[in-house]
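Asker: Heads up, there are several structures right after this.
Rule-based calculations on the coordinates, nothing more; no lab input. This is a predicted model, so every value here is computed, not measured. Cβ atoms are built from the backbone, for glycine too; each structure is taken alone.
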Structure I
Amino acid sequence: MTDHHLFAAAGSESHGPYALDIGPKRAGWEYAALRVLELRPGASHHLPTGEFEWIVLPLAGACSVLVDGEIIELRGREGVFDSVSDFAYLPRDAHAQIASGAGGRFALAGARCGRRLPARYGPAPEVPVERRGSGISGREVRNFAAADVFDCDRLIAVEVITPPGHWSSYPAHKHDEGIPGRESVLEEIYHYEFEGGQGAGAGAGAGVAGYQRIAPSRPGGADLLAEVRSGDTVLVPNGWHGPSIAPPGHAMYYLNVMAGPGPGREWNISFREGEGYGEGHE
């Protein structure tokens, strides 16, 4: 089953320099946004941040970011499977210029927010890398903008590397009810890449695919079983999400972007009953 509102195939939500451009209007919610900016060598892009805070995260390549009179140099990386990357935080109500001498692809993870925080550099060595889960559900989580790691107003974002044949986002879990201290309301975006499948459906490795499941947590709630490839994106407005499954022989990457209406920036989740506890999530 594929709910086309919840699934965006690679290239289906492109706009101008953005290979992907999903905001609250497209998603049908209020806060979370994700863009993937592609820059040719020597090109630059002007970004008015508006009422959103943004994190510029290199997926492949390096760039410089000019914001609030400061230049933030990002060394970036060759690709998402190579290493953790440094990143730049852009506040709301700002004008940023993103430029890349050699070109590259850059994720812009965003959230509609209220407070204007200062622009900042996030060094790669300071990104906590967590080994989560065990056995066939073991994976690597790069908590570059987790709720308790890097200060944002509403934005929460992490990267996950799942080894070939492993399950991520397991046990299935949800964050669609506001239960103080137990569960937060968070909209969520998954953006995928597969080792050997880069290029968003073009060239060698284009057939590499994994799977993602979202099951309803309420009558009429989100319901999705999708085959996902490099460049594909899945929206989670509500529901039990997981597992996300990597195919044998190919590691799987996804970028999670989350934001919600809660008074605090918290990541509280509930596990689906009967699927086990303590193995981690996302």
Structure II
Amino acid sequence: MLGDLEVNRIGFGTMRLPQTGEALIADAVPRDRDQAVAVLRRAVELGVNHFDTAAFYFSRLLSANELINRALAPYADDVVVTTKVGPGRDACGEWTAHATPAQLRGQVEENLRQLGRDHLDVVNLRVVGDASVAERFGVLAELRAAGLIRHLGLSNVRPHQLAEARAIAPVVCVQNAYGLGSSPDQAEFLRDCGEQGVAFVPFYAIAGAGRTAGAAGGGERGYAGDGDGHGNADDALRSVARAHGVSQAQVRLAWSLHQGPHVLAIPGTGDLDHLAQNVAAGAVRLSARELAALDA
């Protein structure tokens, strides 16, 4: 659940969709538009109804929001689009300073225009560092009260920032980097979110703990194909993958979903076959012994 919105646990992250190769860089190579649209529509056919995006997910010729609009509008009643605000990129794709509180409304309105919506289902405030989130989250709470936003979330946050935000308005999700090999403190925060009724949406779950969140985060980098985010899969990971007849990356994705019923996934890809592998990872059931081996 994202507030009162029910979604399937395997979602779709659109960060990589507008380009091939490295994501979120100024000279990224645009992806074929028809291919990207086909992937989004196929995702819906496979049961995906949670799409993670942002206005700053774009290449020279394509934006993730525009692709979602083209592929999914008019939106089905059960489709939930989650976006995020805070980071900024100029028209050339170069990163700019994070939005000030006064600029957040413009970012929200830009997402509305690009998506062709009269309101946004969920808006995550992307945070950098340990500073207070009160002023900026308060702006989003005002936009929620005005009807532009249905639910609010946070991205790249610490526990004290979640507590600060929840004192201002309800928080339905936390979107943080998390994967196999994450620290005990991160695992504790994941559990705390569940106890507070807050969905936990890990990004970089496939890449694992060795992957950093970069400038903006959000969206899952990669797909559940062969390979390992660190380049050196351990014996337990290989053994579990062989036992289930799946890839090591699919095991990583399945492991993240086993961390609690409040955990969602947002793997992303621009390839139809990789999309099918990502969705299939949601059906992998790991035993208590396998989970213990992976945790060790």
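Asker: A value of 0.75 was derived for FRET efficiency 1/(1 + (r/R0)^6) of positions 19 and 139 (r between Cβ atoms, R0 = 30 Å, to 0.05); which structure in I, II was it taken from?
Answerer: Answer for the origin of the read-out: I.
Asker: In terms of distance in nm of label points 7 Å out along Cα→Cβ at positions 195 and 267, which of structures I, II is highest?
Answerer: Going through I, II one by one, distance in nm of label points 7 Å out along Cα→Cβ at positions 195 and 267 peaks for structure II.
Asker: For distance in nm of label points 7 Å out along Cα→Cβ at positions 131 and 251, which structure out of I, II has the highest calculated value?
Answerer: Comparing I, II, the top value of distance in nm of label points 7 Å out along Cα→Cβ at positions 131 and 251 belongs to II.
Asker: Kindly point out which one of I, II the value -10500 was derived from, the read-out being helix-only ellipticity at 222 nm (-39500 (n - 2.57) for each DSSP H run of 4 or more, over all residues; to 500).
Answerer: Among I, II, the structure yielding -10500 for helix-only ellipticity at 222 nm (-39500 (n - 2.57) for each DSSP H run of 4 or more, over all residues; to 500) is II.
Asker: Also, quick follow-up: Compare distance in nm of label points 7 Å out along Cα→Cβ at positions 11 and 43 across structures I, II and report the one with the greatest value.
Answerer: Across I, II, distance in nm of label points 7 Å out along Cα→Cβ at positions 11 and 43 peaks for I.
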